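So, here's a batch of structures to check.
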Structure 1
Amino acid sequence: MKKYIIRGNKTLSGNVRISGAKNSALKLMAASILANSKVTLQNVPDIEDVNTMAEVLKTLNAKVVFKPQKNRLEIDPSSINSFEAPYELVRKMRASVLVAGPLLSKFGRVKIAIPGGCNIGARQIDLHLKGFENLGAENYVEHGYINCAVKSDKAKVINSGSKLKGSIINLDFPSRGATENLMMAACMAEGKTVINNAARETETVDLANFLISMGAQIDRAGTDCIEINGVKTLKGTEYRIMPDSIEAGTFIIAASLCGSKVVIENAIWKNIEIFCLKLKEVGIDIESRGDNTIVVRRLANTLNTVYISTLPYPGFPTDLQPIIAVLLSVIPGISIITENVFENRFMYVDELNRMGANIKIDGHHAVIKGVKNLSGAPVKAFDLRAGAAMVLAGLAADGITEVSDIHHIQRGYENFESKLAGLGADISLVT
């Protein structure tokens, strides 16, 4: 079993470059299903989730060529002749459910296993299915699979020509996954679709821009009301994926914990502005340099406790909640984190407490009483971001930390250990 061995208390300095966004790459890969010719994606991170999504597309008989050394991915969807995504692959990664919208739009039907991924909350797909119904599909769940079909197409064959119908969709919650799945489904629906209470995440805007480059007609992406006018066909395109904001936030916290001066390249301040401003409130010296560089310095003076409440974008991102908790755990005084997005996001707390942190959970609140220092210990990565948090804790701790179950981390971070080592961390990957 692979694990990280970390010897803590090393000073980090230098430059690190952020990879392409995992949460953008996966949905752009799914959206490529809609094209009638080859799609080329640049700045694709070489991570496990990308490889899993590539396998999902291959099971649909798409032609996929990934060149990880160039971070380049080519997808030719013209040979797709299947509408079923199997359990063996979909169980590994929740983002697999995003092939449902494109398949339903293109073929009039889809069968997809109920998705897996990180165990950080229920994350029901009811909003996706309700939206598909608004667009004219019928759906049901049977034997662990979601079955959807355009109503007039239930007894017909693939490529029968039946289309979804544009509609007004009112989301009960601004779910990013539901917004994106429905936006993709609506791109080739007949007529106009309006998604109200839509997610506003920058990755959602990246998806919209990608679809527009294919010929889609999408307006107001990035607002809570997205408008899509359906078109008959979408063409192939070449597109560069945005930088990964959560990876940028992870390295910002690493620098805040252990850095003298760390320059984080290919990081866009406005995409994580509330996170950066919260660190300024803490007392970290953090600044934007140009359009895509963030510089972080750890100041010698005492840092400040803060209150954090996670919310959908543009609020404080839930994915960075475990990451910043590591920093707060070594700041004297009491900080409070309120988690409003995923009910199981605090699974990392017991592991962090084993390293000497003093964190108590009260419902969806974490009360953090800062300690002088953390100490190395064997810990587990229970999910992707919790795993990254354990690595950061190991960097700041006295002694040796062993982080196991790192397959979660490798799902979302490209060359994580080598990037940290390049800044001066003492971290090694062992099997």
Structure 2
Amino acid sequence: MPNYQTRAEVEALVTPFQVHRDIYTNQDVYRQEMKHLFANTWVYVGHDSQTPKKGDYYTTQIGDQPVIMVRHSDNEIKVLYNRCPHKGTKIAIDKTGNTGKFFRCPYHAWSFKTDGCLLAIPLKKGYEGTGLSETENGKGMKSVGAVHNYRGFIFARLAAEGIGFDDFFGGSLSSLDNMVDRSPAGRLEVVGAPLRYMHQCNWKMLVENQTDTCHPMVAHESSAGTAVQIWKDMGFTEDDPKPPAMEIIAPFMSAYEFFEEMGIRTWPNGHGHTGVHHSIHSKYSEIPGYMDALIESYGKEKAEAILAENRHNTVYFPNIMIKGPIQQLRNFIPLAADRTLVESWIFRLVDAPEELTRRTALYNRMINAPTSIVGHDDLEMYERAQEGLHADGLEWVNIQRLYQEGEDLDAEAVENGTTERQMRNQFHAWVKFMTASMSEAEAAE
């Protein structure tokens, strides 16, 4: 049985329109993802509003690697591996805090500047003549390979060398731009802690689902469908004004034609979004004073263009999704082949009416919380799929909807809103970055 350490074994898991079940179920595949995929791609770490002051830090992980995002004395954001170079002790165990001017290891009191550089060692004379200063351990906490702050969003690449930030994201950054531009000040702020929700399934199932537009009217019929039916039974029609909760949930029951016409755009390297022409967020009620604030900042033409973009879900490969119109980010954190922690974050539009933040928080609670109305529908489907993939009747998973032989996934494209092209796009990128750092010897086997 393959252990997926060679390029040939990895490439054999993906065809133009199907993927092997081991991609979701095999722990060796998961380990290779942690070693290669999450090292070679640009992965979301956090938002700079989480560390507003010098010395502020936030702990998280990139793949399976524990890291610290910290604001250094030069006001720049640094991302360091969360381990002491001495004995490997985790430096920070709190999710967030302020370390002051330096980190101090709780085991032997080695201390480090907030950029990771070694600051001091107790009884340092014991290392005189040992050559410690010439070793990696003697230089301090290790930084990740590269860090980029894009309009407040912090991304990192673990690998020291690899694809550049702009080349990796390309035109897909327009979705982040739109979300930030919705603030009259052009800035976002994280609001509180995220909703965290454990899923007993593979992380890629959640990523795929973000652009799966053929499931809402089916999987969510018992939740969103019930809410819509109660609304009708109360005597209301589609044209009646809806309270915020109904504005949020009713579009989940839109017909197939609605999702077909919305369109899907894909970009190279696994990124893409639903909602090219419209989305489930298109008909939210106007918030008094909001357009006036945007016009004052941007002028009427640009303000209207900003709000005219109502992209549904934008997937940033490998493992986050954002919703620009509702200022939300979901982070799909892989913990094992069959276990994923989902974090759902919301943002405040600086200088915008606070009612927008309240609507965003309501959406997050209704759709993404462990006690939400909608989220558990998806969870049940993921867990059923995770169990079902162990059945030996078939070994392959189909992603063939609206497939055309010879499609070019290295080019931007806009297609029918129910295509599975974005899923194929993700797996095309998956192979590319899984194999990018495999040695020539591995590749030749």
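Here FRET efficiency 1/(1 + (r/R0)^6) of positions 15 and 351 (r between Cβ atoms, R0 = 35 Å, to 0.05) has been calculated and equals 0.70, so which of 1, 2 was it run on? Among 1, 2, the structure yielding 0.70 for FRET efficiency 1/(1 + (r/R0)^6) of positions 15 and 351 (r between Cβ atoms, R0 = 35 Å, to 0.05) is 1. Once mean count of other Cβ atoms within 10 Å over residues 271-278 is computed for every structure in 1, 2, the highest value turns out to be that of 2.
One of 1, 2 was used to compute distance in nm of label points 7 Å out along Cα→Cβ at positions 151 and 399, and the result was 2.7. Which label is that? Numbers along the way, then the final one.
Values: 1: 6.5; 2: 2.7.
Corresponding structure: 2.
In terms of mean count of other Cβ atoms within 10 Å over residues 175-182, the structure with the greatest value among 1, 2 is 1.
Could you figure out which one of 1, 2 the value 1.54 for Cα Rg over 2.2 N^0.38 Å, for residues 7-70 alone was computed from? Clearly, the read-out refers to 2.
For volume of the Cα convex hull per residue in Å³, which structure out of 1, 2 has the highest calculated value? Top value of volume of the Cα convex hull per residue in Å³, among 1, 2, belongs to structure 2.
The value 2.0 for distance in nm of label points 7 Å out along Cα→Cβ at positions 183 and 215 was derived from one model only; which of 1, 2 is it? Don't jump to the answer; show the numbers that get you there.
Values: 1: 2.0; 2: 3.2.
Among 1, 2, the structure yielding 2.0 for distance in nm of label points 7 Å out along Cα→Cβ at positions 183 and 215 is 1.
Every number here is computed from the coordinates shown, using simple stated rules; none is lab data. This structure is a prediction, so every number in the text was calculated from the model and none was measured. Cβ atoms are built from the backbone, for glycine too; each structure is taken alone.
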